[in-house]
Structure 1
Amino acid sequence: MINKVVGDIGGAMAGIGSGASIMISGFGNAGIPSNLVRALGAMHLSGLTLIMNAIRRINECDPSLFIERRVDHVITTAFRGPQAAPASYEQQWQRGEMTLDILPQGTFAERIRAGGAGIPAFFTPTAVGTSLVEGREQRDFNGQTCVLEEALTADFALLRAQKADRYGNLYFRGTQANFGTSMATAAAITIVEVEEIFETGLRPENIHLPGIYVQRVLRAPRLDPAS
């Protein structure tokens, strides 16, 4: 019988190696898989590509990912934090130790959705006329200039949900879902930490993401990313 529940953090993170591309859910503090991110930091990998909405929250969760220069490339929508001094990840980028793609948030979401849907690329008018699209292919559609955006996929996706069942079906609490549902479809392996696991299965009306997109589920307490 299908059982996607793993017993410990080591089993959840098995197979992630140096050079992996990893999507991490989260918007503000909602949906950040803090246990999994901290486990990733403890693995002492290198050459990682991280795809996430707000890098600052992930840095708060485990600064070692950037202090120890384990990340080579970041794709994100919000890079600069409110702090006066540059954070460790900003300093790493300024020194040329990490490359960076900053995307409009809607484009970020759509590139992930396209990756999960098997759409290799799409055109959008968002960001046309700004430095974000310099050197990129542009075309006019009905008199409007659009830029070509390629889909995003990843080796792994790390998510946080409220509930799961043994089959990997997920229930998200409120805005906890944010980018997680799209990331799960765009990653080869999706790993999810949850507070509750139901052996008998979630009711169909409570399933926000079908278990077909989830490979591993770990029961773990909710942690404040900055704690």
Structure 2
Amino acid sequence: MPNDDDEQELLEAWRRGDREAGSRLIAARSRELTWFFRNKVFDEDAVSDLVSQTFLRAVSARDRFEGRTSFRRFLYAIAQNVLREYLRAMTKRKQEELDFTQVCVHELSPRSLSSLHSEKRQVQALIEALREVPLDDQEVLELKYFEGLSGRELAEVLDVPEGTVRGRLARGLGRLRERVQQQLRPEAFSGGPSSSSPVTIDDIEAWAAELRRLRGAPG
């Protein structure tokens, strides 16, 4: 994975017409963007299309990118717009009707299944619970626990102060723990062991680490 300086060099080469540099730049973030969309769509087939849309827009806008933030932040800004347009289109809802600080993926499409799966009950509960918290919270939590981004990296990617990131993480974790606890209640499963003990932040971190191992992510 290239660092920010390497990506800036690749971007400059791409602007000068070096297609290989552009391909390397896109390939470096392809997996990360795939997982950004993966647990937020209604249909698994939509993932590759949304990733493609993001990169196509990046190609079109690359000459307007001024380098004031990293290329990673540039891609995430596009990806967030692509995702929100997708959700509005799929639900036929106008922009003013969807407040992503409040609405969650599960609320928009309760019958859609997550495209992420695990044989471990607690990990699957975490995956499903993330779809039951507001989208803004889901994004910051998944970037932290799926991608392993630090507070500073989250602030850069989401283009908000670190203090705002800390607040969003605290709020999101509180909501997530409640939803995981609901997912793990005895009546949520048809037989087999379930959990009635309080879900802790350590639990969340351990189950997220297990999910990263299952999908071969770094960290």
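Values quoted throughout were computed directly from the atomic coordinates according to the rules given, and no laboratory measurement underlies them. Just so it is clear, the model here is predicted, and its values are computed rather than measured. Cβ atoms are built from the backbone, for glycine too; each structure is taken alone.
Of structures 1, 2, which gives 0.00 when FRET efficiency 1/(1 + (r/R0)^6) of positions 143 and 199 (r between Cβ atoms, R0 = 30 Å, to 0.05) is computed from the coordinates? Derived from the structure labelled 1. Where does the value 2.4 come from, among 1, 2, when distance in nm of label points 7 Å out along Cα→Cβ at positions 39 and 207 is the thing being computed? It traces back to 1. When helix-only ellipticity at 222 nm (-39500 (n - 2.57) for each DSSP H run of 4 or more, over all residues; to 500) is computed across structures 1, 2, the figure -20500 traces back to 2. The maximum of distance in nm of label points 7 Å out along Cα→Cβ at positions 79 and 167 over structures 1, 2, that is, the highest value, falls on 1.
When mean count of other Cβ atoms within 10 Å over residues 55-62 is calculated for each of 1, 2, the greatest value falls to 1.
Using the calculated result 18 for relative contact order in percent (Cα under 8 Å, 6 or more apart), pick out the matching structure from 1, 2. This value belongs to structure 2.
When distance in nm of label points 7 Å out along Cα→Cβ at positions 63 and 175 is calculated for each of the structures 1, 2, the largest result comes from 2.
Among the shown structures 1, 2, from which was the value 4.4 of distance in nm of label points 7 Å out along Cα→Cβ at positions 7 and 119 calculated? Clearly, the read-out refers to 1. Using the calculated result 1.2 for distance in nm of label points 7 Å out along Cα→Cβ at positions 23 and 111, pick out the matching structure from 1, 2. Source structure for this number: 1.
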